[in-house]
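*Asks:* For reference, the structures are reproduced in the following blocks.
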Structure I
Amino acid sequence: MIFEPLAPYAGWVLFAIRILLGISLIVFGLPKIRDLASNAQDFRNMGFHPGLFWGTLIAFLEFFGGIAILLGFFAGIFALLFGIEMIVGTVWKIVKRKGFADYSYDLILLALAAILLTFGSGRLSIMGLSFS
């Protein structure tokens, strides 16, 4: 296979994916954490009731899950939860007849989460470090 020589760099690829996904989650989660009431109203307006519960859950998942993914600390668990969020968001947008451009980013983030869930966070992570 033409790309087989890249296999030794899998740890670096997983590291890059964790950094990109973690930063994206933190950037999207920070404004939600800063204004939970406004975020709750946004979720109510989208039809997710109770808005305070769902809005707060997603704000914490994105912000604190983003930090965890960035560090590689239980990244698989947070990748799974975030992947579920992206599936729900994608389905919601399809049902609301949004265009592909509205949910394509969700699908890309889902793919990154699926990679971490499948291959783990790699050796270049808190959970991958060996102290023996």
Structure II
Amino acid sequence: MKYEKSCGAVIFRKDREWNVLLIRHTKGRHISFPKGHMEAGETESQTAEREIMEETGLRVRVDRRFRAENRYNIRPDTQKLVVIFAAMTDQAEITPQPEEIAEAFWLPVDQAAERLTYERDRKIMRDAFEHLKKYHRA
């Protein structure tokens, strides 16, 4: 069995209401959160920050106190581990990386769950928002 590891984050931004960033990948066409593969010498949170910047142009503050894992098989012989943090940004403008991101958009938190492709991502987003409200006076 081969293993792959990616790191990313559920990114929140506060205007009049709390919004969350969702992306649609060019390859899988699913709607989820920005993430990508770790590079040598990086920590999980460094990978998340780098990948988010590369994929969306956003500078984020990763909150390492929230960390969720999602494991699944991407091929019969390959298991993937995705580590997702909670993150915040003040930036509204997104610059999607065209090679990887077909679409990137902000949605109010209460509307975002219905757009996410996978139930596990919906749970991670809800848990990350609960964490955010607890630690950041949401």
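*Asks:* A value of 2.3 was derived for distance in nm of label points 7 Å out along Cα→Cβ at positions 31 and 63; which structure in I, II was it taken from? Can you show the working numbers first?
*Replies:* Details: I: 1.4; II: 2.3.
Working through the options, I get structure II.
*Asks:* Taking -0.51, -0.74, -0.82 as the value of log10 I(q)/I(0) by the Debye sum over Cα atoms at q = 0.12, 0.15, 0.16 Å⁻¹ derived from one of the structures shown (I, II), identify that structure.
*Replies:* Details: I: -0.51, -0.74, -0.82; II: -0.42, -0.67, -0.77.
Source structure: I.
*Asks:* So relative contact order in percent (Cα under 8 Å, 6 or more apart), computed for just one structure, reads 28; which one of I, II is that?
*Replies:* Details: I: 28; II: 33.
Clearly, the read-out refers to I.
*Asks:* A follow-up question, please. A value of 14.2 was computed for mean count of other Cβ atoms within 10 Å over residues 23-30; which of I, II is the source structure?
*Replies:* Working: I: 17.1; II: 14.2.
So the calculation was done on II.
*Asks:* Can you say which of I, II returns -25500 when helix-only ellipticity at 222 nm (-39500 (n - 2.57) for each DSSP H run of 4 or more, over all residues; to 500) is computed? Numbers along the way, then the final one.
*Replies:* Values: I: -25500; II: -8000.
Matching structure: I.
*Asks:* Same structure again: Given a value of 4.7 for distance in nm of label points 7 Å out along Cα→Cβ at positions 7 and 47, calculated from one of I, II, which structure does it belong to? It would help to have the intermediate numbers written out before the result.
*Replies:* Values: I: 4.7; II: 0.7.
Source structure: I.
We did not get these values from a lab; they are worked out from the coordinates using the rules stated. Computed from a predicted model, the values in this text were never measured in an experiment. Cβ atoms are built from the backbone, for glycine too; each structure is taken alone.
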